[in-house]
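Here, each number is a calculation from the coordinates, and none is a lab measurement. Every value quoted in this text rests on a predicted model; they were computed, and no experiment measured them. Cβ atoms are built from the backbone, for glycine too; each structure is taken alone.
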Structure 1
Amino acid sequence: MKTPGSCPRVVLICHENDGIDCKGLAAWLACSFCLSGIVLLRDKPGSTFKKIRREYKRVGLLRLIDVLLFRLFYRLRYSRSDQAWAEKTLQSLLKKYPANTDAIETITVFNPNDDRVRYFLERLQPDLTIARCKFILKPAIFDIARTGTFVMHPGICPEYRNAHGCFWALVKRDLKHVGMTLLKVDAGIDTGTVYLHSSYSFDETHESHIVIQYRVVLENLQRITNVLYDIYNASATPVKRPCHFSRAWGQPWLTAYLYWKLSARGVLA
């Protein structure tokens, strides 16, 4: 797919503490496209408290407790095994996509809407920007790339927009909507033009929601590559299908997680 003269220039925006994204997906992009730059997002001091306060305003005290209990449960139950899975998966990606990304021009910021990011993108003039970040991008950022900015959203849109779409589809027992969406960023929350829906044969009884939301993307990198080239060449066809509901979901709850796992094991009807 990558040939001289027909290779889209790409910039990746991702979190620096996510090895799969900033190293593994960067290597995939470098092998499949012309990776011109990387924007690394660093957690700002005090950001955790701000996130908790924002979640409290959004869902209230009781549901916030439910969210925090799930965070504690995940840390005790899954964090070690998921970290081991992530490290193994990263090594597999680096072996499959043997690109040296150390020389790629990189900047590190706290916020992708920073003026430094705008100047960086304007100077590099990418054809495509790939956003793997937990921020709502402003038009001053997502409109710079010639063909647009795209996200590989872990959730089927427009039904499961915003955070943890795979988790909430599993909780709702909406298994046909456990997957990923390749969409173009617009001013809404995962409301842009959809170009691909895809999934894989997930194991909901043994895999954590984190593993599932990574794998819906990683298992479909070749399909994503093909569609991004079609978009670049102006030959892509947007996905159009009936939509019965659309919702911007939020952080996982412990009560919702327990309902999911008990249902998956047949304990609950």
Structure 2
Amino acid sequence: MVTYNEWLSLIIGQEAMKFLKLNVLPTGYTKYDPTVDPSLLNEFSGAAFRFGHSMINNIFAEILPDGRPSGYRLNEFFFHPFGLKSGQTDMVMRGLISQASQNRDPFVSSDIKNHLYRPRDNPYGLDLPAFNIQRGRDHGIPGYTKLVEFCFDDVITNWKQLDQYMPVSQRIRFSKLYRSVHDLDLFSAGLAEYPLPGAALGPTFTCIVGIQMFNLKYGDRFWFEHGGQVGSFTPDQLQEIRKANLARLVCANSDNINVIQKNVFRGESPA
């Protein structure tokens, strides 16, 4: 309910939500489709759904019980979560709810690009974007141009054709790094795309994520909105589930968070 009703539309936009019938229904039931395979696409798990790595901040805000701001560097807290046992959780939650994420773009914060999983006695760590690129190659994920062709029937044959999908400056950078446009990694190029209107992702990542979310919804016999299945919720039960949102879950499971915005994924939403 939280993922599809609050979060997903911010990622792929309402147009894709409507086209793929991903919005949670206000009433009634959806229908299970036994011909839909709900297993994860390699392109989704190995590249497209890792878009969030570009949205991570170096500094995580904390808001103290008296309202004063604080914070910590991400690279100082790898494998060091002990503050969460001593009352830090609510302060971190207030910070996460209030702090804007980075944009989804080809630029990644230094704390996960140079200091991922950094031991406290070591000045350096690992490189998450490099892992993602190498993982895509290890998994045999097709290049970016193959996915553009699959999603939009647009056959890319030269670098300049990418200008409709990403800034020229980014296309030029890629052309200097890759021998051929067909070598362009899906993860790298997907992060560089222009965002769709009202969405965090560009067209190709929206295509992949949208298809995956459709498959997970309609190919799952136990999806909570489906009717006519053994164990389907009654209309009254379903209406109660539809009242759920992340704000209610946070308030119900925290000690000192009592008033937050209705949609915790949006900083400007009303309380």
Structure 3
Amino acid sequence: MSGAAFEYGAGRPSVLAQELATIRVLVARDLTRFLREKSRVAGALLQPLIFWLVIGAGLTPTFQLQGSSEVGYLEYFYPGVLVMVVLFTAIFSTMSVIEDRHSGFLQAVLVAPGSRVSLVLGKCLGSSAVALAQAGLFLLLAPLAGFAVGQFSWVPLLFGITLSCFSLCTLGFAVAWWLDSTTGYHVAMSVGLLPLWILSGAMFPVRSGVMGVLAAFNPMSYAVTAVRRGLYGPKLPTALALGHGPLVELGVLALFSLGMVALAVAVCRRRR
């Protein structure tokens, strides 16, 4: 009898296997949805592209970076627009949390053997993969902005983009879990994140005064700086070096990501 019980228990999947299975299913589901909805690719790429070209062309004649006369505005603005692609994709991807919760899919996952952590990681890793793919597509335009692929510092660039994708998607998950309207979610995320993006130094230098203090506590400023450092590589202009190295930038993004995971897990509870 004890042998039969032991054999039965041995045949059951381990806790780790259940967690990994939950994550794998959720990631695959988001990637499949992304591949089937071609309009999402255009929506997340075309708007930042137009933003970059129109505003860049308009401000190029008047832009002058203090301490460097060689950096044009299209070049300066490009890293910020790359982070904007991640931002918009995170908003569009995690909006599906509301739809999946209303349909009962996420409620079913929540009562399945997997934990809330696996639900959050699965959903956010799937959304992050989508954001990373779209950022990769926009990265192909880097030579048009004046960046040479051969000079990229790939570690800060890839880690900066990846951590930005994951942290923003996890934040989006936490917000979407508590909102019942996709319209309200879009407004909340846009109103909350776009000012942070603007104050990150994406559109104009933010280095001193009150705005400089705000930028120092803004995780998106570290995302933009990490991406900018990765694009320039060893040729990063002195005027764009903000006094901290890549380890600080990636460390802040990693801590922000962990904080967003803790927040998402805390709010991820069963709702009607």
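Of structures 1, 2, 3, which gives 0.50 when FRET efficiency 1/(1 + (r/R0)^6) of positions 61 and 117 (r between Cβ atoms, R0 = 35 Å, to 0.05) is computed from the coordinates? Comparing all candidates, it corresponds to 1. Using the calculated result -12000 for helix-only ellipticity at 222 nm (-39500 (n - 2.57) for each DSSP H run of 4 or more, over all residues; to 500), pick out the matching structure from 1, 2, 3. Here the read-out was taken from 1. With mean count of other Cβ atoms within 10 Å over residues 45-52 computed over the structures 1, 2, 3, the top value is the one for 2, the highest of the group. Of the structures labelled 1, 2, 3, which one yields 25 when relative contact order in percent (Cα under 8 Å, 6 or more apart) is computed from its coordinates? It was calculated from structure 3.
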